[in-house]
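Before anything else, here is the set of structures, which you'll find just below.
Please treat every number below as a calculation from the coordinates, not as lab data. Since this is a predicted model, take the numbers as computed values, not measurements. Cβ atoms are built from the backbone, for glycine too; each structure is taken alone.
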Structure 1
Amino acid sequence: MGESGLILIVSLGLGYLLGSVPFGLLLTKAAGLGDIRSIGSGNIGATNVLRTGNKKLAAATLLLDVLKGTFAVLASGWLARQVGSAGSDAVLGSAVGGFGAFLGHCYPVWLGFKGGKGVATYIGILIGLMFKLALIFCGIWLSIAVLFRYSSLSALIAAAVTPVAGYLLGGPVIGIACLMMSALLIYKHAANIKRLMSGEEPKIGGKG
């Protein structure tokens with residue numbers, strides 16, 4: 001195995017470890033709110049943390065889930081540059097590290113591979129890879145949320161558009177990384193898609 005291949009494996013592993021930290025679960029347990037997986041959707045993300053009624057914890061979970069994605073990208077890119085890689089190699093290392101973080105959040109080994117849906121971490125990864133993509137994702141999410149008031153629909157449409165924007169703005173490496181993450185995000189929203197189609201998906205601000 002060449003040096004570049006080893007760096008990619010290390011980047012994937014580092015990203016996975018960072019992404020697999022279940023901040024929502026850790027914060028709610030530390031606050032004495034019990035296991036977040038036992039309420040609401042059973043998810044470890046900020047949306048389910050909000051169902052505890054603690055907005056500060058939900059905001060903290062959101063921020064930390066974003067930051068772990070960003071840090072995974074930056075750390076992987078730094079690692080690639082330290083061993084002499086530059087340009088496209090460093091971009092590839094960053095993208096692989098980001099994808100690792102996304103996998104870690106969605107399938108954390110510590111929780112029996114049952115994690116979150118990855119929206120916040122995806123945004124954090126985009127911030128690290130290309131800030132414009134994060135703005136595009138968030139802009140689409142916000143627009144759809146205002147129009148239709150479905151958080152899941154907003155995330156799904158943003159995820160569908162982002163790979164195209166990633167390819168056009170960042171090239172094939174970033175485009176493919178976004179495509180892989182978007183495909184997984186959409187898969188993780190399978191239950192939401194079924195509820196949207198049946199008209200049973202709760203709206204933002206409505207009752208679940």
Structure 2
Amino acid sequence: MTKKQTALKAVESLKNEYPDAICSLVYTDPLQLLIATRLAAQCTDARVNMVTPALFERFPDVYAFAEATEDEVAEYIKSCGLYKTKSRDIVALARMIVSDFDGKVPDTLDNLIKLPGIGRKTANLVMGDVYHQPAVVVDTHCIRLTRRLGLHEEKDAKKIEFILRGLLPPEESNDFCHRLVLHGRAVCDARKPKCESCCMADFCPKLINKVLKK
């Protein structure tokens with residue numbers, strides 16, 4: 001089976017297993033998703049969702065964030081970890097959005113990654129979920145699962161992103177990445193993957209090789 005064929009089978013298997021492919025972060029507009037995703041670095045989505053309601057109530061739009069101090073923002077996000085760095089980035093990105101993008105979150109990946117603290121993972125998430133453009137969100141689940149599926153042998157997220165762009169149907173790529181997160185949490189975890197109950201067991205090289213070694 002080619003990598004392309006494996007990728008297509010994975011898309012269909014995960015679609016059947018997780019028909020509702022949605023981001024687990026709670027947000028109502030592009031800025032909130034941008035900030036929530038920045039907060040999620042080395043922090044659980046569940047924790048971020050506990051923090052953001054009060055944060056977004058205090059700072060309801062980009063102009064409020066742009067006028068805030070780093071210390072003010074930090075008070076709301078301390079439980080997310082790395083709060084000093086994150087508060088600095090949030091204030092700085094808000095000010096750049098106001099000064100360089102007329103107060104609107106950029107709608108291209110190239111412009112999104114110009115924002116302080118925003119890398120390709122976050123930019124792709126915004127492009128896919130907000131602007132409905134083909135996107136590949138390469139997080140730890142994506143890296144682990146796609147490697148186990150034999151789609152690559154890479155560790156570099158950017159290289160993996162471009163490999164997957166070449167293998168996945170563009171219209172499926174964003175939802176596929178959301179489903180990888182759901183499957184990574186529920187079945188294909190890092191330490192003890194539940195291979196025998198995996199919806200991709202019949203074509204996943206990791207399980208096939210495990211069976212052959214017995």
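When mean count of other Cβ atoms within 10 Å over residues 30-37 is computed for each of 1, 2, the one that comes out at 13.5 is 1. Here distance in nm of label points 7 Å out along Cα→Cβ at positions 62 and 134 was derived from just one of the structures 1, 2, and that gives 2.7; the source is 2. When helix-only ellipticity at 222 nm (-39500 (n - 2.57) for each DSSP H run of 4 or more, over all residues; to 500) is computed for each of 1, 2, the one that comes out at -18500 is 2.
Figure out for me which of the structures 1, 2 the number 4.5 belongs to, where distance in nm of label points 7 Å out along Cα→Cβ at positions 6 and 94 was derived from the coordinates. It must be structure 2, since only it matches.
With mean count of other Cβ atoms within 10 Å over residues 102-109 derived from the coordinates and found to be 22.9, which of 1, 2 does the value describe? This value belongs to structure 1.
Among candidates 1, 2, the computation of FRET efficiency 1/(1 + (r/R0)^6) of positions 38 and 182 (r between Cβ atoms, R0 = 30 Å, to 0.05) that gave 0.50 used structure 1. Comparing percent of Cα pairs over 17 Å apart, for residues 22-125 alone across structures 1, 2, the highest figure is found for 1. As an exercise: log10 I(q)/I(0) by the Debye sum over Cα atoms at q = 0.10, 0.14 Å⁻¹, calculated from one structure in 1, 2, equals -0.47, -0.85. Which structure is it? Source structure for this number: 2.
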